Structure P
Amino acid sequence: MNVVIHPVHFDASSQLVEFINRKLQKLETFFDRIVETEVFLKLGTKQNIKDKTVEIKIHVPGKTLFVSKTAKTFEESTDMAMHTIAGQLKKQKARVKSH
């Protein structure tokens, strides 16, 4: 699985990048045909500067799965996004098996 992390308008720490990579490697247990994963890390707007948004886009054969979650930290946003995207991957695997 190819993982690309895009921090938008800031430099992500190596600890954050490692944390996200560790989490993304677990997704292969749900669906092993993941082609590429893109992660976008965004800081909140000027009004909500404390909000951190994580967007995950997963490319699987024939489909692209997407989730966006916002929380006070990137780690919390990542955990919430991983929970949602894992459910989407399970549904995609069930669709593939049924055909």
Structure Q
Amino acid sequence: MNIYSVILWPVESHKSRMLETGNVYTFLVAKDATKTDIKRAFHELYDREVSSVQIAKNHLKTRNGKKGTVRRRATLKKAYVSLDKPITQLAKLHLSKD
């Protein structure tokens, strides 16, 4: 699997910002990506050692909306990447490489 197609983009939410203080970064990843694919891609893209990877899946959810419309939530796969060493700079992870 191509490393540029494994990690899609970082998740920007309050929970992900709170997790960054503990060296855990959240990314949306490809649906068929495995933990080893994510770990390898993260190491090659950002030049950081990864201690663990946890995966969470959000499955398709449909709800009834107003006037008979159907609302759907997309299927997503998130990866929580824990790093070995803390980042000492205040800059973002993808902007600097210590």
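When Cα Rg over 2.2 N^0.38 Å is computed for each of P, Q, which one produces 1.25?
Answer for the origin of the read-out: Q.
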When distance in nm of label points 7 Å out along Cα→Cβ at positions 7 and 79 is calculated for structures P, Q, the one with the largest value is P
Ranked by relative contact order in percent (Cα under 8 Å, 6 or more apart), the structure on top of P, Q with the greatest value is Q
Note: helix-only ellipticity at 222 nm (-39500 (n - 2.57) for each DSSP H run of 4 or more, over all residues; to 500) at -5500, derived from one of structures P, Q, originates from structure Q
Distance in nm of label points 7 Å out along Cα→Cβ at positions 23 and 55: greatest across P, Q for structure Q
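Every number in this text was worked out from the coordinates using simple rules, so none of it is lab data. All of these numbers come straight from a predicted model, not from anything done at the bench. Cβ atoms are built from the backbone, for glycine too; each structure is taken alone.
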